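Q: Following this line, the structures themselves.
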Structure P
Amino acid sequence: MQNTATITISGPNDGCTLNVLGANIRIASSDRSDQMLYAEHPVPAGYEIPLHVHDDEDELFYILDGELTLVSESGEALAGPGSFVHLPRGIAHGFANRSELPVRMLVVTTPSGALRGVMQGLDRAGRDGTLSPALIADTLVENRMALA
């Protein structure tokens, strides 16, 4: 079997930036849905993502700055700088920045397809003015995710 993998370096101006519900997330990974998604995700004060479930991918956070509140059906936990967070597929989770300071984290999902689709759909809807709770729910469903 021939190895077709290559080493990829994404520079500070590579990738794309998507506005996802008010956070400008820079995705540095390729567009291939069968590979990992990796992104820098600033989390503004007051930002919150409600409980939701990924059917197809695991999600990982690495907290660089600030303190993030992780929410699950079993309660809440805080993750500060240097914390790794593993959110397995199939487990309802959400997160919030309940502090007055921004949080900055790295996000990795594997594979990348569904989360990238959600981010692209929410960015597009925000730019064209069609963002609504119903559209958010539909965007999740289209990408094999759901609000919990």
Structure Q
Amino acid sequence: MLACGCLGVLSTNIDNKSLIRDEGGVDAIVYAMWFHYNSNDVLTEACRLIATLAVTIQTNEVMIAGDGEFSAILAAMRRFPESEQLQEQACSAIRNFLLSEDNVEIVRPQANDVEELIHLASARFPERCVERATQILTSLGY
């Protein structure tokens, strides 16, 4: 969890964000998510960090994701459905990725799973997840 927190602090700088992505930081985060599958805290922090890394507002850039990121996020949502913070951060990460049409196409094969998990998160935590859920579902054409 501390490593994700440290990367999160570093990723607030645009140069560091690019460096983290370019040097395999996202793969390391996904690996940590699978390794610490039973830790709500690690998964929450990892989803928050992925959400941060997915978008660079200054350059209007969205990171192109792989199946690994989405699979890890969806698995985390399934593992801790009652965790408000995890669900919120997972919704943020998915929403940020879906700002790119390329990522929308990557997610399409998992769209039914995404839709189901997003609906559950927004029903359980409407104040934290409904807005992001609406954005996600709109991106996916629902």
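Q: Can you tell which of P, Q yields -0.27 when log10 I(q)/I(0) by the Debye sum over Cα atoms at q = 0.09 Å⁻¹ is derived from it? Walk me through the intermediate numbers first.
A: Working: P: -0.27; Q: -0.23.
Here the read-out was taken from P.
Q: P, Q: which one has helix-only ellipticity at 222 nm (-39500 (n - 2.57) for each DSSP H run of 4 or more, over all residues; to 500), as calculated, at -5500?
A: On the way: P: -5500; Q: -23000.
Traced to structure P.
Q: Further question: If you rank structures P, Q by relative contact order in percent (Cα under 8 Å, 6 or more apart), which sits at the top with the largest value? Before the final figure, lay out each step's value.
A: Values: P: 28; Q: 22.
Checked P, Q; max of relative contact order in percent (Cα under 8 Å, 6 or more apart) sits with P.
Q: With FRET efficiency 1/(1 + (r/R0)^6) of positions 81 and 129 (r between Cβ atoms, R0 = 30 Å, to 0.05) computed per structure, which member of P, Q shows the largest figure?
A: Values: P: 0.25; Q: 1.00.
Largest calculated value belongs to Q.
Q: Still on this structure: Matching task: 2.2 is the computed value of distance in nm of label points 7 Å out along Cα→Cβ at positions 25 and 41. Pick the structure from P, Q.
A: Working: P: 0.5; Q: 2.2.
Comparing all candidates, it corresponds to Q.
Q: Where is mean count of other Cβ atoms within 10 Å over residues 49-56 largest, in which of P, Q? Display every interim value, and only then the final one.
A: Values: P: 15.6; Q: 23.1.
Result for mean count of other Cβ atoms within 10 Å over residues 49-56 over P, Q: largest is Q.
All of the numbers you see were taken from the coordinates with simple rules; none came from a lab. Here the structure is a predicted model, which means the values were calculated and not measured. Cβ atoms are built from the backbone, for glycine too; each structure is taken alone.
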